[in-house]
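What follows is a set of structures to go through.
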Structure P
Amino acid sequence: MIDTLRRNDLPIRNIHVRSKQFWLVFNADIPSGRVWFGLHLQHRKEFEKRLAELESTHDLDNWNVEPIRIQVFNKEQVMPRSGADIALSEKSILLVGCGSVGGELADKLCSAGVGNLTLCDPDLFSPDNIYRHVLSMRFIGVGKALALVAHLKGKYPWLQATPHTDWLLDLRKKAFLDSFDLIVIAVGSPTHERKFHDFLVQEKIRTPVLYTWLEGYGIGGHAILDIPGKKGCLQCAYIDHATCSRGLSSNLNFLAANQDLTINHAGCGNLYLPYGFTAAAQTALIAANLGLDYLRGRVSESFKVSWKGSDHDARQRGARTTHRYEQFHRNLEHMLLLNEHCDLCNG
């Protein structure tokens, strides 16, 4: 230590000591990486107001020297050590929809290392969401986007996050959308999603879009990655296999169209789609993995992915499943999104 201090051009001899103790922090490169350590020095008696010139260990005879553990807290140390990808810290994502799926998805993206997040949702967090949402009770009555920003920034120290209360269709602004590396839509509204997609095509927006939604009764969930300029788009997921033309419901769905799947709990008039937190988390997981694969350069084509759950609860409620559900055996597998009958991709 003495040699190190003497080799460095440090004004150690001219430091005015304000107390009888001080700390020294060191770092050194070793084969397994960089190591940090420290020393706590405390003088045993009165001494001059300046530190003496250090020539040997004997100059420390009047000092108690104890090692101290150093824990480094910076982005370069903490993120890789805790499993985050520091390369993602410069990526910017727009996430629309901060519900059960969107909230969990935001958390997974941030834990992976994404550093810039813009969250959009006009709704307030209500007691109805408690058991299937990442947010806690203290956020009841707060806007979902604002609450989620507070939750995430309290958990991820270098996150830059901004809340907005816009609806999806209010975001049809070319310059705004072009400023992101990825757009994620988790609103579960096919009509609005398709109108938004029409705007993207019309304005030639170059930002890839990740659509994700969850079906009721825990029967499954889906994610679609639509990369502009690549074969495969959102409309490919709405081609009716019977007519080979655009349909009203997604051809990925496991529950048949034209049936009422909502429940009126306790006759209070508040309809909701039944599913649990694990179903929302699983849907967020497949969407996060697909989006992160794109951001890391691991995928360059438009893909779709689904997870298939049990139909027990759906059958109990008399819900009908689709032919795809009965024949689906490619759980969690990334499949090309392109549909040969899509007029946009094959026109």
Structure Q
Amino acid sequence: MPFVIYNLANSISTFFFEAGSSTSREECDAFVRERYGHDISIQPAPIQGVSSYTVFVGNDKVVQFREHTSLLDIPLLNLVREIHGEDTIVPRCVEIGWIGGLGVYEMTKLSGEALVMVRSSLDGCQRERAVWKRFFAQSWLKSEAATLTSGFDISTLRSTAKEECDRRLEYLSQTLPARLQPFVTEIQTTFSYPIVLTHADLNETNTLLSPSTGSLSGILDWAGASFLPFGFSLYALENFLGGWMGQKGWTWLPHSEQLRNIFWETFCTQTGLEDVRLIKLAAKAGILIRYGIAWDARFEGMIGVRDPNLGGGDEYRSLDALLFSNRGETTE
């Protein structure tokens, strides 16, 4: 796996510089001490988000300061907790105030370490436990019933999801190179997917695993979550099974195909589904949106990560690898 340098201090400084001079890190830390006591331990989270500053308070609390453009939707978070189980992999969250232009939230502290920190050290059994089988099965089985009991209008959500998907697919039809257009056309002509509450940026820094067992212990940062067709966030599975671009293309972990098969077999067993062709087609749509939409395209909800500044065709390498490759077992 390539060596990636992450500088915590620089990440925090960047956030406060971009958040504006009305609020500083010192003011945020003072807010925490004033609320929880001047003697309490305050430590910055080891990995910070782009739109937030997060600190651990004592042994069991997290306080997060978020930009006004990336606030948390508490009713949606409560729905996520209902779908996936309270106090298991989704933290309890309450808004506790504002400081300057930043919204402030208190959350329960979940156990585990970020996937990006532990993935390379997982053995085969741990990797098998970590492939999100239960998480996606819960989304399939519980989303519609939980959404209805929470007072959301399913028909309105479906209509909105269809409109959002149409906008994204139209964008892709106008921006992707010709070799990728057949995938867009295939998805546009087959739109019949159940909708679920979908994480906007399900990645290696937002996913917590138990270092000892590999079991999923937390999904963080639900800002921007929206209702989209089930399967759109399955790009996360491919990220886990590979997840970085080397000189020879997308690099897969050892036994990635075996782990992928285990995921689908377990998913079908837990959900009772026998035909997952539409779900796999929706997964293609998610890959297209994730890696085909530029990060600055300003779509709400699920985030695109394509870097339009790469040029020379490099900005589409991830799509070529994930949509055209035979998913070999290459490692570097």
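Throughout, read-outs are computed from the coordinates displayed, never taken from laboratory work. Because the structure is predicted, anything quoted here is derived from the model rather than measured. Cβ atoms are built from the backbone, for glycine too; each structure is taken alone.
Per-structure values
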{"item": "Answer label among P, Q for the case where volume of the Cα convex hull per residue in Å³, calculated from the coordinates, equals 208", "result": "P"}
{"item": "Distance in nm of label points 7 Å out along Cα→Cβ at positions 65 and 121 - structure with the largest value, from P, Q", "result": "P"}
{"item": "Per FRET efficiency 1/(1 + (r/R0)^6) of positions 161 and 257 (r between Cβ atoms, R0 = 30 Å, to 0.05), the highest-valued of structures P, Q", "result": "Q"}
{"item": "Structure responsible for -7000, with helix-only ellipticity at 222 nm (-39500 (n - 2.57) for each DSSP H run of 4 or more, over all residues; to 500) calculated and labels P, Q on offer", "result": "P"}
{"item": "Distance in nm of label points 7 Å out along Cα→Cβ at positions 177 and 217 from the coordinates reads 3.5; which among P, Q", "result": "P"}
{"item": "Test item: distance in nm of label points 7 Å out along Cα→Cβ at positions 233 and 273 calculated as 2.4, pick one of P, Q", "result": "P"}
{"item": "Per distance in nm of label points 7 Å out along Cα→Cβ at positions 185 and 201, the highest-valued of structures P, Q", "result": "Q"}
{"item": "Entry that produces 0.35 once FRET efficiency 1/(1 + (r/R0)^6) of positions 105 and 169 (r between Cβ atoms, R0 = 30 Å, to 0.05) is calculated, selected from P, Q", "result": "Q"}
